[in-house]
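Scrolling down, you'll hit the structures one after another.
Here, each number is a calculation from the coordinates, and none is a lab measurement. Remember, predicted model here, so these are calculated numbers, not experimental data. Cβ atoms are built from the backbone, for glycine too; each structure is taken alone.
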Structure I
Amino acid sequence: MDNNNLRNTEVSDLDFVSVTGQNRLLKASFSWMALAMLLTSVSALLFASVPELTSTLYVNTDLGLKPTVFAYIVMFSPLAFILAINFGLNRMSFPTLIGVFVSFAIVMGISLSSIFYVYNIDSITKVFLSTTALFALMAIAGYTTKTDLTKLGSILMIGVLGIVIASLINMFLGSAKMDYIISILGVVVFTGLTAYDVQKIKNLGYQVEGQAIASKLGIIGALTLYLDFINLFLFLLRLFGGKKD
């Protein structure tokens with residue numbers, strides 16, 4: 001079975017084998033996600049608060065802070081990590097996959113350190129806690145619901161594509177109203193995707209055969225949930241975050 005993308009497997013095609021496998025995969029996915037969130041949070045705080053680290057990302061100019069070359073590398077490298085994990089899954093050993101995943105989480109944290117220059121720390125904390133509560137609620141909903149969310153997932157993935165296209169267009173338009181609408185849609189889409197992805201991981205857990213593939217699927221599941229959480233957090237921050245003067 002090709003496990004490169006958790007969202008490409010139809011629920012109706014799954015062979016339900018064991019609840020034990022299901023729980024093991026969910027536990028692994030959430031455990032790796034928790035580690036990734038910890039690494040991201042620590043690296044973000046360090047690069048936002050330690051002057052020696054901050055200077056690697058920004059330099060002071062007459063026009064204010066200017067991103068360094070390293071900052072641009074950090075900004076775009078998470079996409080490279082995601083592609084490497086998805087397309088190199090079958091070729092990578094499990095230890096290598098762990099190394100790439102951990103590196104991705106750290107780089108994401110460095111990239112996200114920029115939010116501390118835009119938003120108040122109290123605001124960031126409140127939005128983070130709100131995101132955690134909403135994520136947990138939708139994760140529970142995805143785990144407990146008897147409704148097949150496959151069709152909803154397909155619609156939500158179209159929504160993700162629409163958000164990406166609209167965001168690219170708004171980079172040139174610079175419309176505050178459009179940015180607000182995109183943020184609302186982002187919250188709706190990634191809230192739904194959280195429930196969908198938890199259900200997908202739950203169902204995939206039934207057909208896990210072999211420790212090697214189960215371990216790798218745990219990393220892929222963690223990456224999927226991690227991205228749901230981060231995107232939900234950023235869209236909520238854009239809507240409710242209090243910006244610095």
Structure II
Amino acid sequence: MRKILVIMMLLLGANFVLANDIKFTDKVTQEDFNNFVKELGTALLFNPNAPAEPLGIIGFDVSLETVITDISEDEAYWKKLIVDNAPNSYLAVPRLHVQKGLPFNIDVGAMYVVVPDTNIKLWGLEAKYAILEGTTITPAISIRASYSKLQGVDDVDLNTQSLDVLISKGVFMLTPYAGASIFKTNGSENSNLVTLRDVSENNYRLLAGIQFSPLPLLSINGEISLGEVPQYGLKIGFRF
């Protein structure tokens with residue numbers, strides 16, 4: 001229960017000061033770097049935070065969202081790679097997320113991130129195609145591809161690619177959805193203090209979420225991603 005309350009407080013913006021700058025030291029080993037890339041890469045994925053149904057040719061979605069990643073703060077690699085050697089339990093990544101509907105059941109989107117009190121900046125692109133757009137009695141099914149790239153951290157180059165399959169079905173003001181993802185994280189170090197091999201990690205996860213539309217144009221979305229590194233997301237914006 002305590003863990004759930006902490007996550008809810010973070011998602012509601014009670015505290016975004018969750019990490020310090022990321023910087024290499026000469027104590028970082030190859031195993032440290034492998035584990036660090038896996039967790040940080042997951043934290044910086046471009047999550048769907050939206051149901052499978054397409055926006056439509058005139059559709060638009062502009063939102064602010066936060067994704068909370070449950071990192072292994074007690075592990076040596078986080079303590080070595082955070083400037084103050086005292087990482088918090090969760091890494092919060094607030095994002096500006098914009099989506100636009102196109103013809104033929106295609107949506108495209110972009111996101112931009114500046115994580116407060118860290119040197120983490122991030123941008124990402126996405127494209128989604130609805131195989132089934134959904135009706136009053138049938139669900140929507142879509143496939144989605146995304147790419148994200150880390151900036152601002154001089155010692156690390158990191159990017160991610162993901163492929164998602166999503167299904168959703170709207171019921172009145174609620175649209176629950178679920179999906180499965182395969183994603184790849186690529187990382188390389190640029191530090192003068194160590195020489196480490198590049199890392200390329202493939203991982204899988206399941207996700208579930210629900211979109212709530214209590215008023216015209218207003219959209220509130222909650223999402224959970226379950227894999228080796230758990231994540232929790234909240235999005236609030238305007239969708240039409």
From the coordinates of one of I, II, helix-only ellipticity at 222 nm (-39500 (n - 2.57) for each DSSP H run of 4 or more, over all residues; to 500) came out at -3500; that one is structure II
Distance in nm of label points 7 Å out along Cα→Cβ at positions 157 and 173: greatest across I, II for structure II
If relative contact order in percent (Cα under 8 Å, 6 or more apart) is computed and equals 22, the structure in I, II: II
